[in-house]
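Peer 1: What follows is a set of structures to go through.
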Structure I
Amino acid sequence: MNTTLPLPKPTKLLRRHLLKLHRRFCADPNPPPLTPPQDDEKQITQAVQLLLETPHPEWSSSQSLQSLLFSSPPLPPRFILKITRSLPSYCQALNLFEHLRQNSPSLDTQALSHSFQALLEQAGRGPDAASRLPELYRASKEWEVPLTVNAAALLIRYFGRLQMVDKSILVFDELDPSLKNTHVRNVLIDSLLRDGRVDCALNVLDEMLQPLSEVPPNDVTGDIVFYALTKTGRKGRSLSEEEFIKLVLQFGKHSVFPKTNWLTQLVSSLCRCGKIIQAWDFLHELLRLGARLESSLFNVLLSGLGRRGDIKRMNLVLAEMKEYGIQPDVVTLGIIINQLCKLRRVDDAMEVFNKMGEGSENDGVSVGVDIVILNTLITGLCKVGKQEEGLHLMERMKSTKGLVPNTVTYNCLIDGFCKVGEIDRGIELFDRMKEEGVSHNMITVNTLIDGMCRRGRINSALDFFRDMQGKGLKGNAVTYATLITAFSNADNFGKVVDLFDEMLRSGCSADAVVYYSLISGFCRAGRMDDAGNVYSKLKVAGFHPDIVCYNSLISGFCKKRKIDKAYEIVKEMEDAGVKPDTVTFNTLIAYFSKVGDFTLARRVMKQMTKEGFTPTVATYGALIHGYCLNGKLDAARKLFDDMSSTTKISPNTVIYNILIESLCKVNDVKVALSLMDDMKTKRVKPNTTTYNALFKGLKENHLLEEAFILMDSMIESGCSPDYITMEILTGWLSTVGELEKLKSFVQGHKVSALTA
């Protein structure tokens, strides 16, 4: 016996679904032709006009309106959408929706859903959106009006913009799974990221990124996610580099890749943190996934490798660019050449330049050369002393490639020739600039002035500067600093003061370097009044002296025995928060030792240790020198012995010379000679001053044979005699008839074995 089970009574939702299926599969196989678009628009316009002309209470009684809205066959849902959307106000749109809903038995549910979508659009644009939208959403569930995909997306987006993201999430959670497509998810992810809910957005995204996802990400998803996560100042937590890389590669498995600028940002970050290999592996994986990468990404990687001096991997990157068909550009060429030049591998840079820059296509690449690359190469050549090759390269590029040299090109060459002392060649290039119409600048002028000053041609440098002034070119702080330093080193302080005053009168602001140079020069020359005057101007100009400047002043006042002034500078220095250094302490120790105040000298040395500074060879040298000057030779020798036995600081040539000279002055030549032997044992090299002190002591004590042995020692050590040596030996040996030995000594031959 067959028993037929009773079927359950279909719900409204099921009935609608069955109706849709019926219409889909039972449609007329020969449907009427589509209505022309012009007729569609005419019908929509007519409906809107009737709705606006007919008072709302009379809509149901208007036969023309009713026949238009509920025609047979019924209006397509998109017509209903456009009609509702075209009404000028939210209230009118709501009235139409209510009117359609009340007649829903004869109207397709899709039409109601589309009308409701247009109603949401109207509500979302109005000032009362925050109150109307939640009410409409609640009503749609009560009226059982299903949301269209676009209506769902609209609600999620509107709630997000109104900072009601919880409602966006609620809408998404309550949607029928069939509506949760990629577009709707994109809108939700965008709202979540804008609100800083990064982890929630990643959770939604995770389902899309699964290998067999039915809702895979698209380019819009990628743009939303990568824009939000790379935007500065956004809400929410930041992703670590590892998280970001993982996310990019997950997108890549769905053939969705970030824009080049976002990838460049990530690769740059990795390279800045020293994660070059990780950046390289990341780009490899992107290429494997089929990403179309641009040369700019590899340029970032090449720059990172260049900073590490990893030329081997730079070559590998170039080879892989070729393998994947990524054409290097002029920036690529510039990066490689620049890094090779910085490493002084100019020959390698020239090889790359000749291979890629001059159109050779043996390796499948050809990159045009610009003036920046040319200037980089010329600078590199000049730095390794190949300025002639740099000049030849400029001529070659000018004739073969039409590259016109600019100011930077000539500045590089002029600097190169000046650095090797070929000032006249630099001046020739300067004149050539003018002939070719290439304008010079202050860098050009300052380069020539600096070159002249370094070669001792300071008057020529000043004349050249005056010539430039006559042509309307004013000097800057660098110009005056160079000239002031040069004349200061030449002890021409009259010219130094004139240049300094001229600089201030011309309105050229002196920088700290100019002031420091002036103060140092005046202090070295003992012109402390001038140094103090410049020091006052330095403070008025708003500059803060550095430790070197303070030490110059302290040393200058100590040399003039103006210890009170020196103390004032020390106090000013401490008040300014600048702590004394080893030079400061050694300067004070040297002063107190010279004047014989060893109690204060020891106290300063104790303070030096307390401040965390270890006494240096200069510290001990100052004390020993002070003891010797004040006739305390025993104390000097004791300190010398203590220094050699109890400290890790070995005496240097200066300290040995101080003791040897002092011993010779008191005719203790044998002990002085033993110190000379001690120097050889400790591998401290004697200098001309050492020998001169001993020769003088030996002469005073008539120790001729010892002098001959010492002369041989001087020849063996390769130490050249000076005018003091010759003065001592000539006067002595001529008196005792040993001028032949003196002649042999001067010629570099040993003399102790020669017979008298």
Structure II
Amino acid sequence: MSYTKFHLAWILGIFMLTCACKSKNKIKRDASGNIIVNTDPSSDYLSPAESMETIHMPEGYSLQLVASEPMIHEPVAIAWDANGRLFVAEMNTYMQDIDGSDEMKPICTVKRLEDTDGDGVMDKAVVFIDSLVLPRMILALDDRLLVNETNSNNIYSYRDTDGDGIADEKKLVFRNDVISTSNLEHQKSGLIWNLDNRMYVTVEDVRYKYENGMLKAEQLHEGPGGQWGLGNDDYGRLYFSAAGGETPALNFQQNPSFGRLDFEDQYDDEFQSVWPIISTPDVQGGLPRLRADSTLNHFTACTGQSIYRGHTLPADLKGDLLICEPVGRLVRRAKITNTDGKITMQNAYDKQEFMASTDMNFRPVNSATGPDGSLYIVDMYRGIIQEGEWTKLGTYLRTQILNKKLDKNIGRGRIYRVVYDGIKPDKTAPKMLSQPSSELVQYLSHPNGWWRDNAQKLMVVRADKSVVPALKKLALASPVQLARIHALWTLDGLNSLDQETLKASLRDKDAEVRKTAVWIAADAVKNGDTKLINILEPLKDDPSADVRFQLALTLRFNKSDKAQSIIREMIAHRPGNEIMTASENKYQSSLHAKALSAKNANLMEEADRKLVLQGSLTFKQLCTACHGAEGKGAINGGKDMPAPPLAGNKNVTGDPEKLIKILLHGLHGPINGKNYTDVMPALGGNDDEYIASALSYIRNDLGNKASVVKADDVKKVREATKGRTSSWTWAELNAAKK
């Protein structure tokens, strides 16, 4: 289907919106400077022009409409190919009513949009792929688009071979036939090509590497966490968010291939507070998540984050983290600070947000830097933004949705770009797909990270080694720091980084280049390259804490006495190096926990051991966002936990029937008098063995020891509670056993 022709009214509407749209009214404040909130907002549909008038931004910033309905519907993710064509993943079946009926129907699409006249507005669109089940992840590889769907672990590539804009070639590039059975909000997302030529995702303990037309999964030491969205900066640092744990940013201290690491003080309680300009009654956490003025008081739907890496917005925005918060109808801007290798962040504004709207249907769910250097915001523009597990009969959220008639607002969506007064977006149209590799090398020096990333990716995917001499020259002689860094990683991706070039980069005047060279050495060191360890050793005295920390990480998985002694020496001689010490302690602790878990498993019967192992995978993929990776509760920087800790919890090792009921039907309300900000969703759609394995794991790991739960145990409780449609309360569960 093509959308190249529109009604005259649509064309005129787009023409009127090609100029930047600014809010006519400033945010209103009281005498104390507090925002005066709209406490009784309407949920009525607003046109794109009307909605843009409700979105407030700092002085100088404004929005331009890139695309909206009827061109697109229910957009959740975007990706450009190397020719600047924009792919949009549409979840057309997401919450089309308050119960989420027929969500898994294969009728979702990926659209391909084009701006044919260079005015920044998309004027041509086709359905590139149809018949999908809630597409979660898209990545433009070269002229192929990688796609993953909800409930599937398989990844396919799609290509248009005849030039009509519609994919007619579909190939399986990664196969894992295990069906994802967790709630669609808890499944992985991301699939971004990072600086290190690996593709990263959230939730699961894997990353991917492209080899000969296929993706190869690489196992990580532990899962990286996160949920919807994944961002990276110019130097390959990854930023995760976890809505379930109400954690706006996590696991950004080190690359997740070296394990997870978070600090309680990586941001303060104030960073957790959000500042909507509209009443936000439709929050799953209920009244505890609302201020007296009826606004959301804390991140809850943190998602769709990205680092701004472009060149056509003010320089002080570059390197800042943007976090979408669709429940609050806002976008946070966070300033990043590096202190001796430890990363901290804070809100760029005082009790205010980068973007905030009074339109109840404004639902920012994703962000990205585009080829024109602008910041793009994906607005799902709809009433309901929570999945059906959280809108069931009897829930606080369902009442609010019905009161405001939010369930009636479906099937729309907008994409905006952020622009700034006096700075024009770059109109250079990328044509990298048709350019030879020799012409791509120049883009590694481009001021916009989008151009650098795509040039590197294309050269690695093409495996064209004719560019190696030019890349070596760039790595050793370019005056542009990021060009040297990209050249090194491109050489590494082409398996053409010789030792002399690496050694020269280890002596580079710039600490980020030296850190890059140390990071690149990690694979060889892990595989036992002792000569390389000797070459790296002098950097233990590097003046940069970042370089020393990366050296400790690079040596981590090499168990030789030499490698481990260098790590110990750096820690002993640098007592003020908080991050290196904390990272090593966390890693050693995780090794101890794994060893203890393996020891306990060996004492079990074979069938029970398999059950616990199966449950560990479920826990790591589903439960860590709210309960924490070690079962000690999610680190969210605030006082409230989204869910109770499981480690050493007597309720976990107690009556298994209670636990079975909770997993089958869910749990809401206080537990032993303590309120939590999230509810436990029902997992009863999974089979009995799935439920039994998850419970067996939490009862026999995380510092707990109790009997395993068998599938037959689950079957009996399922039959006894057949017909129940509401989640349990703790009082109900206790009363049922008396």
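Throughout, read-outs are computed from the coordinates displayed, never taken from laboratory work. Please read all numbers here as calculations on a predicted model, not as lab measurements. Cβ atoms are built from the backbone, for glycine too; each structure is taken alone.
Peer 1: Of the structures labelled I, II, which one yields 11 when relative contact order in percent (Cα under 8 Å, 6 or more apart) is computed from its coordinates?
Peer 2: Computed on structure II.
Peer 1: If Cα Rg over 2.2 N^0.38 Å is computed to be 0.94, which of I, II is the source?
Peer 2: Here the read-out was taken from II.
Peer 1: Shifting gears a bit: For mean count of other Cβ atoms within 10 Å over residues 70-77, which of I, II scores largest?
Peer 2: II
Peer 1: Right, something else. Comparing FRET efficiency 1/(1 + (r/R0)^6) of positions 302 and 590 (r between Cβ atoms, R0 = 25 Å, to 0.05) across I, II, which structure shows the greatest value?
Peer 2: The structure with the largest value is II.
Peer 1: Right, something else. Which one of I, II has helix-only ellipticity at 222 nm (-39500 (n - 2.57) for each DSSP H run of 4 or more, over all residues; to 500), as calculated from the coordinates, equal to -8000?
Peer 2: Among I, II, the structure yielding -8000 for helix-only ellipticity at 222 nm (-39500 (n - 2.57) for each DSSP H run of 4 or more, over all residues; to 500) is II.
Peer 1: For which of I, II does volume of the Cα convex hull per residue in Å³, for residues 526-669 alone, calculated from the coordinates, equal 166?
Peer 2: The correct label is II.
Peer 1: Comparing I, II, where is distance in nm of label points 7 Å out along Cα→Cβ at positions 158 and 470 highest?
Peer 2: I
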